[in-house]
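Dropping the structures in below, format is structure tokens.
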Structure P
Amino acid sequence: MKSDISDISIGIIGAGAMGTALSIGLNAIGCNVSVITSRTKQSATRLIDRIPGSRYSKSPAEFSQACDLVFITTPDDVISDVVDTFSWKAGQAVIHCSGARGLSVLDPARVQGALVGAFHPFQTFSNV
């Protein structure tokens, strides 16, 4: 078990408002936001430019292997597609940020041994 938050490699899937706000906040408290992917490389690059040390990954397999903790910050209607596309590893934490979806949308990750959860802030992020 890693004991320092900077030792945990965090991945962000979805570089929109939620992914951007979460990444900036995590980075500000010393977390290692290391890998970012998004529907377009352009949106991922805009976020990467704001998070020192982070990088882009187009490959779902490479992304999954590089992260201890993954936040899925995509629109609600594509979360299940994302979960089905990526491969997950045992002990990896996979968290979606939807207020409208339950944990069952993460069942494919759970079946592969990932620890699953949901995190939804009470605040919107319109300007990040």
Structure Q
Amino acid sequence: MPYLLDTCVVSAFFRKENNLIERLQTLTPEDIKISTITVMEIEYGLHLNPALRPRIQPLWLSFKDQVEILHFSENDALDAAQIRSVLKKEGRPIGPYDILLAGMSRSRNLIFVSDNISEFKRVDGLVIENWVKNH
């Protein structure tokens, strides 16, 4: 089954987190997806911290070349809107980019990989795994 990686997981890849690297090595590149939302978040971080760019940029470019980058669709938006409304009504909101990523993952039946399980476990129907830490 294909996986959608959260931005924090891509950041963990840059830090060479052992558990994550080991798990990624068991998969084919076709199994690993990231969102254009994650592309924006990583690029934003590099703009905020230009001193990181010389070290991160080569890893980032190589990583992007090896995974599929998914564009946010209308179906993703519809699912994200439903998630947002449910969480707001329950008084348990999550961040706006997290809602978009959760909507994308759920609408496409992708397993969502994050190190932020406490936030994403609030989303009904979202299948979540954490490859960064052993829990």
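Just so you know, all these numbers are worked out from the coordinates, no wet-lab data involved. In this text the structure is predicted, and so the values were computed from the model without any measurement. Cβ atoms are built from the backbone, for glycine too; each structure is taken alone.
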For this session: For relative contact order in percent (Cα under 8 Å, 6 or more apart), find whichever of P, Q sits highest and give me its label.
Result: Q
Exercise. With helix-only ellipticity at 222 nm (-39500 (n - 2.57) for each DSSP H run of 4 or more, over all residues; to 500) derived from the coordinates and found to be -8000, which of P, Q does the value describe?
Worked result: P
Exercise. Computing mean count of other Cβ atoms within 10 Å over residues 47-54 gives 15.8 for which of P, Q?
Worked result: P
Problem set entry | Answer label among P, Q for the case where FRET efficiency 1/(1 + (r/R0)^6) of positions 23 and 87 (r between Cβ atoms, R0 = 25 Å, to 0.05), calculated from the coordinates, equals 0.35 | Q
Seminar exercise, completed: distance in nm of label points 7 Å out along Cα→Cβ at positions 7 and 79, calculated, reads 3.0; among P, Q the input was structure P
Exercise. Who wins on Rg/Rh (Cα atoms, Kirkwood Rh), for residues 15-62 alone among P, Q, i.e. which is largest?
Worked result: Q
